[in-house]
Structure P
Amino acid sequence: MNVDAEHLKMTRRAMLSRTVEAAAATAGITSFQALNAAPPDFTAIKEPAWDMHCHLTGVDGTPEERLTQLLEYADRVAIERLVIFLGLGRLHDPPPEQVRRHNDYVLRALSHRPDRAFGFAYLNPKYVEESIRELDRCVRDGPMVGIKLWIATRCNDPCLDPIVRRAVKLKAVVLQHVWFKTTGNYPTESTPTDLAELAARHPDASFIAAHVGGNWECGLRAIRATKNVWAGISGSAPAAGMVEMAVRELGAERVMYGSDGGGRSFASQLSKVHGADIPQSAKRLILRENIRGVLRPILASKGIRV
């Protein structure tokens, strides 16, 4: 079998990544910092964005300092708001006290710039009662507006049902990490199919499928029929055709921009939308209007106008 010689060449993206990593190592900074330190010219951007998937990583300092630096980079590429969660180093199955520390870290950042950032409460659904108490603490009695679920348990597990019911009562959005890995998922890592199953049990809840399942061709089809699931396009390479397929399969009204910063740069993730062959009206929905619409009920309940 002949292999196309072009596949053997180092791509421009790989060259940039390696150059950035080498420069960052020499300067003692992270790749995220380096990638955002010299942004492309985004002065012609017509559509400002809300980033629905961001972590306090890739930057240094206190929670307040980290958010300040992220916002400095966001300003360069016309990102108005960040949704942040998972404040500390990750554990696959964190105990309730660790979950609380994660959320306390994010709460500190939110108190610093409530005009620019929203937060989602990180939960471990295996601890149902503790999760509901933490949801109440962070959302009902605090400034957060949604839930972040990772890989402690697969999201079609019945243990999530009381947590989702509580989220619905609070008007909180549920963002679930989902993946179809070619090498195989972790045993407790959710797939888009798992999320579609959960969402079908709770048609009055609003869900975001983070990363569109990694393998986005499969992920988009898995959630297509479940109308209360939005595709979050965060955290994968800016492959040609991804956003076009999402719009074709789901409609532009069910696609949301996110970066997964600081694991990814803002500019590389924005390029998925700005470079997509879709109408400007669709880009406006994906970059800002869809996440604004999903968050509007809980923001209104907290007296926040957007």
Structure Q
Amino acid sequence: MATRAYFAFARHALVSGLRHIGIQSGDEIGVPEFICRDVLSSIHEVDAIPRFFPVDQELRPAGCGSAIHARAVLMVNYFGFPQKISDFTDLWPKATLIEDNAHGFLSEDSDGIQLGSRTEIGITSFRKTIRVPNGAFLSTRVDLDPVHQAPLSKERPNAGFTLRSLCATLERQTNLPLQQLTRFAVRSVRRLRTGSPLPLTSTISETALPSRRSMSYQTLKRLTALNAENEIMRRRNLYNEFLESATSLEIRPVFRRLPDRCAPYGFPFYSIGVPKGVIGMARRHHCEVISWPDLPSGVSVSENHFYRQLYVVNFL
């Protein structure tokens, strides 16, 4: 039975996990090339060194890359789909596996084991699956030293989160495109301020952790009230509908089969640009199509590499 410690963000959970397994200054951590650059901030926080390895088009490890001597390796359950542990232990038989389950809250593997709890430490960011202002947890196989945990916070959600939550609820009740209108307004203002409709990222995110470390009581309350069975069913039904439509939409699914116990984060697919049919279908289901966040500065691939052609219909 895994022990959980809660945090505002998975990056803080990962820092505690790395310290828990004894990662020290100069240790090498194996990280897939296809990763959000923010994850590196946790590794740099403990003064460890990220070493990258490639993944194939099904997002499985495709060799050790520069991580051949890694002391620990990040095993990412992309979009809530379980990685095969033996793919990693075959490549890194002596390394400690860290299960990055940021997308896999509510998912289990074929043996009915919750993703994020299959290795010595696992990280789950459930705020990416359910609409909460913050929320992640570290799973460990033994009790975590209290010094590595964060107390719950009484801080209330900010106005932006409250507005987004209200729009999402009202949209599903009235079928009015409130989320789309809100996103358009926010991006228009951002374009005027920064020149870009989307948030600008920089290498600073690879070293700077979020200031907030503690999860809020309100998040815990919403998590406790979640009807997990209904949420899993909703996500699986959405995935199967997009999967059945993939050919007519002219997109290529990353995963052509939905495992029995998987609760997908969204519907990931490859495409050169996003077809209008996908955008329209996503809007009908009150979803948004997003691209993968920026790759780490240490990963250099061509513009036509498949890493840069992956999009996902976010089921949040």
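Readers should treat all values here as calculations from the given coordinates under stated rules, not as data from a laboratory. Keep in mind the model is a prediction, meaning the values are calculated, not measured. Cβ atoms are built from the backbone, for glycine too; each structure is taken alone.
Computing helix-only ellipticity at 222 nm (-39500 (n - 2.57) for each DSSP H run of 4 or more, over all residues; to 500) gives -9500 for which of P, Q? Traced to structure Q. I have 14.2 for mean count of other Cβ atoms within 10 Å over residues 202-209, calculated from one of the structures P, Q. Which structure is it? Here the read-out was taken from Q.
Suppose FRET efficiency 1/(1 + (r/R0)^6) of positions 178 and 250 (r between Cβ atoms, R0 = 30 Å, to 0.05) works out to 1.00; of P, Q, which structure was it derived from? Show your work: numbers first, answer last.
Values: P: 1.00; Q: 0.55.
It traces back to P.
Set P, Q, criterion distance in nm of label points 7 Å out along Cα→Cβ at positions 90 and 138: the highest-scoring structure is Q. Which of P, Q yields 0.97 for Rg/Rh (Cα atoms, Kirkwood Rh), for residues 122-257 alone, as computed? Structure P accounts for this read-out. Out of P, Q, which structure matches 22 when relative contact order in percent (Cα under 8 Å, 6 or more apart) is calculated? Computed on structure Q.
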